[in-house]
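Please go over the structures that come below.
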Structure P
Amino acid sequence: MNEALSRALRLAELGRAEEQRGAWDQALQAYEQAIELLAPWPPEPLLADALRWKGTILRERGNLAEAEACYRSSMELAQQLQHKSGEAHVLNCLAIVAQRRGEMDLAEQMYHDASLLAAASGENRLLGMVQQNLGVLANTRGNFSAALLRYRMSARAFQEAGDEEAMTWVLNNLGILYTHLRRFDEAEQVFRRGLEGARARGDAVVEGFLELNRAEMFVAAGQVSEAEAACARALTLADQRGDRVRRAEALKLRGAIQWKQGELDPAVATLGEAERLARETNEALLLAEVYRELGEVLKLRGDVASARTVWERALERFRSLGAAPDVADIEQRLATVPSGPHVSQPPAA
């Protein structure tokens, strides 16, 4: 058993390193080998952790059902072993799955439960992660002051832990918040700081997230050429690690860039692929965001009936997510197109 545990530990460490540099195939293989080594023996906390790490790669690739199955197995083991920090980590992961599916109230409750477990088990780093995730929820709902407070609490926890990697996650989310507030100079500053840290560590995953959200900031600021470069970099990084979720997000942005440049037909095709991926990966918020961009393209093409239909889909989804700023935005867009009989049909829902 000791030899198997030692080998499994080395494999798990290898998996963590490969995951950080964006080599998700290799990381997944390392985790699966560690799980296979440990499976015949009496349960160990490492087995619960390896199942969770495997689940996270599956989740980030958009395989939510498979990820959830790994998390449930990890939770069962963690509870059996009284592995409290493992339970807290899995609760946070299950909350992320619920959030991706659009189950915001369930996600919020799970985050609060994870926060209590993390505090009880002395997991300051996880406590910071949970506070950050609660901040993302608040940001989506348009409660920007609450989001900023959560991010500051998260940053404090990471600073106390001396965790520079996690601090770049905070910078990423602060950049998103500043973009929503249209404080573009501040957003650019925090994105740049985050990118410097991620590149210095060789953290291709966080670099990709930062480039993606930086591209979104450039789109919102009307800096189309800068957005195009950041989007291309984010798409390359997503494809290198087989990240279908971030590919869909990058394609959503590319479609927005294309229609802003007058390339309407390419924009429809690009957004169509983004819609397909968002559906396949059960990304509720992303799907609504894709519909927002697609409606704009259809309106520019003169197909106002289809634009209205697509925006109505977006409105329904944003309402279900409690995304108040997005609801208001779509209602304003709908006010610009007439209601009435639909004479044409938008892409399939």
Structure Q
Amino acid sequence: MSVEYLEKHLAKQSPRLVVNPALEKHLREKLKTDPVVQNMYQALLLNAAQIRKEPLLERIKIGRRLLSVSREMLYRMNILGMVYLIDKDPAILDRINKEVLAVANFSDWNPSHYLDVAEMSMAVAFALDWTSGDLPVSTIDLAQRALVEKGILPSYNEKGNVGWINGTNNWNQVCHGGMIAASIAIADIDPALAARTIHRALDGMSHALVEYGPDGVYPEGSTYWGYGTGFSVLTAAMLESAFGTDFGLADYPAFQESAVFRALSNAPSGWYYNFADCGDKRSEEGDVILAWFAAKSGNAAFFERERFLQPPASMGTLSRHAGAALVWLSQFEARGNKALPTAWKGGGANPIVIFQGGPDDP
């Protein structure tokens, strides 16, 4: 990506990360008519109320990681940012402002463990974008400087922890996603750095995406599918909303097919078919990452409607992607229900075979 391409094709108006004015209009329409979107938004509101009771974040590491803090910030900005985008509540904006000021004033975002930087960068980028210039100018300036100095520039330190740039696992997906979000958020003040970083990401992400081949099996198991694929989904959504194209990310060979792998990995018991670094049991939450594949394909088999319609109070703490996910939940239109296969084989680094009973199996 060149500076010229960025300046010509990057949307000039915020919001432009995952949601843009057209998608926002569609989301608002669905909030009036779609039970799933309405219900999930009520859950967002409950989560927002709980966040406002919590203390602001501090730079407290656990071992060598700041990751728990970065993930909490991404969760808070996903929830608060989307609620503000919809409701324009000044109290929510004030809390976003305080959260951004707190993390922007950290000494650093722990570049020795770059996942921490990536998730924090995406969080701050969402906060800036979804508030569309409503934060104080001083906060916007500080946050953009932090995205440059604490987010993007440390990734150009050859002596740093930057093996993820051409790596093949979830680090590649998470870190490039965070850097793309940061780049779009600072493109107005440093288009050269933004273009250079997005160009690097578009080149580098293929090293992780090729691992989905040939059939969609994620080599690190189902829970890491949720982590790595979640950030690739966010990246595709951000690029599409900001540039009008995801540059082929969503159509990378076997990426779409990986939704079948994810769905088949969920046993009826609620336990995962777990291998590699996979966890044991899924949550009761609806799978918001799988729902993106439902929106893309129209396949209702990937859309966990009943789980999305649980009473909002019973959902508890939502995914840290829940705000962004509201956008693609609103985009889902069923175009058939292609049943999952009862026998499925997936090749690749960790080849597997999964058998399941059919829909009439007791």
Value -27500, calculated as helix-only ellipticity at 222 nm (-39500 (n - 2.57) for each DSSP H run of 4 or more, over all residues; to 500) from one of P, Q, is from structure P
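If you work out Kirkwood radius over Cα pairs in Å, for residues 67-114 alone for P, Q, which one comes out largest? Present the calculation step by step, with values, prior to reporting the outcome.
Numbers: P: 10.5; Q: 11.6.
Result for Kirkwood radius over Cα pairs in Å, for residues 67-114 alone over P, Q: largest is Q.
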Just checking, which of P, Q has the largest value of relative contact order in percent (Cα under 8 Å, 6 or more apart)?
-> Q
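Taking 1.4 as the value of distance in nm of label points 7 Å out along Cα→Cβ at positions 75 and 323 derived from one of the structures shown (P, Q), identify that structure. Could the numbers behind the result be given before it?
Numbers: P: 2.5; Q: 1.4.
Answer for the origin of the read-out: Q.
Compute FRET efficiency 1/(1 + (r/R0)^6) of positions 163 and 307 (r between Cβ atoms, R0 = 35 Å, to 0.05) for each of P, Q and report the one that scores greatest.
Numbers: P: 0.15; Q: 0.45.
Checked P, Q; max of FRET efficiency 1/(1 + (r/R0)^6) of positions 163 and 307 (r between Cβ atoms, R0 = 35 Å, to 0.05) sits with Q.
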Using mean count of other Cβ atoms within 10 Å over residues 131-138, single out the structure from P, Q with the greatest value.
-> P
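I have 69, 38, 34 for Cα extents along the principal axes in Å, calculated from one of the structures P, Q. Which structure is it? Working shown, then result.
On the way: P: 69, 38, 34; Q: 61, 46, 43.
Value 69, 38, 34 for Cα extents along the principal axes in Å corresponds to P out of P, Q.
A short reminder: the numbers here are calculations on the coordinates, not readings from a lab. For clarity, every value in this text was computed on a predicted model and none was experimentally measured. Cβ atoms are built from the backbone, for glycine too; each structure is taken alone.
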